[in-house]
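Read the figures in this text as sums done on the coordinates, not as results from a lab. Just so you know, these numbers come straight off a predicted model, no measurement behind them. Cβ atoms are built from the backbone, for glycine too; each structure is taken alone.
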Structure I
Amino acid sequence: MTPEDFTSGSTLSSKISIHATFLKFAEKELQSKGYEVQTLRIATNPFGEYLAPFCEKDNLQKQLKELDEVLAKYSIEFFALGPARNEIELDCCPVIVRQSHRLSCSAELRAGNDVLMAKKAAKCMRIISEMGESEDAPPHLVNGLGNFRFCATACCKPYTPFFPAARSTLLIDSDADDSISFAIGLENGKLARRLLRESKSLENIATIFRSGMAEALNPLSSLCESICRSYEGEIKNSTEQVSNIHFAGIDTSLNPSLDENGSVADAIEEIDVVEKFGSRGSVATAAEITKSLKSLPGIRNVGYSGLMLPVCEDRRLAELANEDGIDTTRLLGISSVCGVGLDTIPIPGDSTVDQIMSLILDVSSLAYRYEKSLSCRLLLCPGLNVGDTTNLNSPYMCECKIFRL
């Protein structure tokens, strides 16, 4: 988007309408072929290119309120405004997160040793958690939920479909603003468990697991390409101002669900060298899985395309955390060969900025050292200490014991 989009409510509404209309067309086509579509999401170029982060706070809030109203009009419940790319833009992130449950954003670290951005991102996480303690706090901020919509990222590329790291490209020219690119993110814990159970051993991941994933995803990829062509034909003689429809690809990451048998950690325990996720054999298995996911024949990869370990979104991971079977050090070790980094990790509400910053720097150092997309999403839980249990009350997460930093 451009700054001009916010000078006219009709322009902003039109742009979101165009994308929402396409997403609903794609949803209908996918459902007709038997695929379940959980959410429709929009991610933009970095918000510093089109919002007014250097203006007074009231003006920024006015823009965000206008954006939120348009999203509500078109029933878009997930909207990522892209990353803050400097310390000044990062001041906008708590304002963005507070405005609406629909809005997400991130902080982009520029190097593994980007201490300034890491410290500022840590401060943002504390501010966001503290906003949830006020009496007038909206529900999406309370009990540590606010930081579900904010993370620090490193090496995350455009077209990452998973929130809050999701983003589009930089606005290089006006033509780019007239095109639509879309990507698919998966919730595939059940599929992963079946294929890893069939694989049984580490050496079979590269064959049985890889071929099974390719067999499952190639029809989806072909369908998405077909959806682009069909939509271009449908709007050819319409008034839609779209120059190009582009299927960016699939984030092939193993991503858990809260459903029975939906845990990725459970799936990995199907491999014979892994007695318990996080113990010996886990790194080797994660490495083989990631290697396979990044090399599926016929699939265009986007995003993380690795192994996602969001603790509060995976019932087995939460169970292991409750048993002290995993900690941030073990998760970081596994992240060195897969992804996503540290995700939905509940930590004490009184965690210091320096403690948070250190974890962010660990993640960014891994990302830049190995040139892999990683992010750090920490849930600061006000009033809770190490060993306490979260009270998130979220449909997207399960409860979990607070981690020790």
Structure II
Amino acid sequence: MKTAIRLLALLLIASSSYAQTGWKVCNAPVFGNRVDDIFMLDAHTGYAASGDGKIVKTTDGGNNWMLIYQDPTVYHRSVEFINTQKGFVGGFPIGGNNGTGIFKRTTDGGATWTDLTPLLHPRARHGICGLAIPDANTIYGSGNWYDDSAYIVKSVDGGDTWSFIDMKQYAASIIDMYFLNKDTGFATGRGKLPQQSGVILYTTDGGATWTYKFQNYTNYEFCWKIQHLTSKIYFASLEDFGNVTPKILKSTDGGMTWNLRQVATTPYNIEGIGFIDSLHGWTGGDYNYSFKTTDGGFTWDTIHICPLMDRVFKVNDTMLFATGSQIWKYHGDGFIPAIPATRYAWMTCSPNPVKDNLTIAISTSVNTHVMLMVLDNNGNRVSLIDNTDKLKGSYQYHLDTRVLAAGMYYVVLKTHEDKRVVKVVVGR
């Protein structure tokens, strides 16, 4: 009898701890890739986009999602709507796609989509990573995370025509954006050579000119997502490579200055970030777990929600969503354990330690973009081995390490949905 009572008590404690998380997995179609973005028009209606070309819609506050569109040749990265009828989806070409369908518009609530790609500058057809729509006429799209892709496209007529803003003088890549109005906004990304550290850029003239509001001193890093919580409080995430501890950024003066906040003491992948109020927030991006804070980002604890976290979207003061492996909802209404996340890329390096020739073998389970590079122990990129679209499959590369000084290096494989890092010792 005592044993049964103890077991019941343990079950009640476990159930209570689950409920206290406030998170649950939504009922959504099976995704064959990461869910990269979500946009809720209100507490009932919203859209999400995934890497396997799906666009899904909810009309019941995110509890259930229905598939409304799919294009397997496009990795859908971003989604945003103006109203219940008009919205935009951006993405990357994959699977041999020659740059069509990477930017689409709907005017009937997602029932049909029109390809806007032919209206874009040729460089912008490499992909649209982020979207920002401050009003019904003004739409910004940014691209993208890999090299030679620092640009912004802009429309001032609701998406009928598009101009091109070359951002090469400011950054090597542009990831995400947030605009307060048609002229004033922020863009995140990776800075210029030689350091290429995370940057946050700011404009007050509709993107004609930009100033740096944040520049880090860590080599080769992305400033990934940005969240506007209040008129004064902003958060942003930093994705690092190699032996770098994860950090986030916080601003308490409307994005004019930013402070680093360490998330953990060991290297970990960070991409998504979002707060529901000034104290409670979440960040993550890797497979094993995410992080939560209850003191505004000063300290963090692990939490087993939303592997591969990318976008966290606040709806109101009690509801927000996170996308990554599936769609997750926070509404204080319990916790449903998720199926463990699937890995999409693998890499081995041999021999290790190496004296002369290093063989790098990679494989991907999906069509994707592959950036394969070597960083030294200080995070400087010493070799870019590949930076191209790849069909799913296995590939092998050979690196002559005799041109490298003896020491520690990091071989980094980054794709649209995954990242792998192998520490390699070069000896003599």
When I, II are compared on mean projected area of the Cα convex hull in nm², the highest value belongs to II
With mean count of other Cβ atoms within 10 Å over residues 32-39 computed per structure, which member of I, II shows the largest figure?
II
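Which structure, out of I, II, was relative contact order in percent (Cα under 8 Å, 6 or more apart) derived from, given a value of 11? Mind dumping the intermediate values first?
Numbers: I: 17; II: 11.
Source structure: II.
Using mean count of other Cβ atoms within 10 Å over residues 312-319 for the comparison, can you identify which of I, II gives the largest number? Numbers along the way, then the final one.
Numbers: I: 24.8; II: 17.4.
Largest value of mean count of other Cβ atoms within 10 Å over residues 312-319: I.
Taking Cα Rg over 2.2 N^0.38 Å, for residues 112-263 alone as the quantity of interest, name the structure among I, II where it is greatest.
Max of Cα Rg over 2.2 N^0.38 Å, for residues 112-263 alone: I.
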Structures I, II compared on distance in nm of label points 7 Å out along Cα→Cβ at positions 24 and 192: the greatest is II
Which of I, II yields -1500 for helix-only ellipticity at 222 nm (-39500 (n - 2.57) for each DSSP H run of 4 or more, over all residues; to 500), as computed?
II
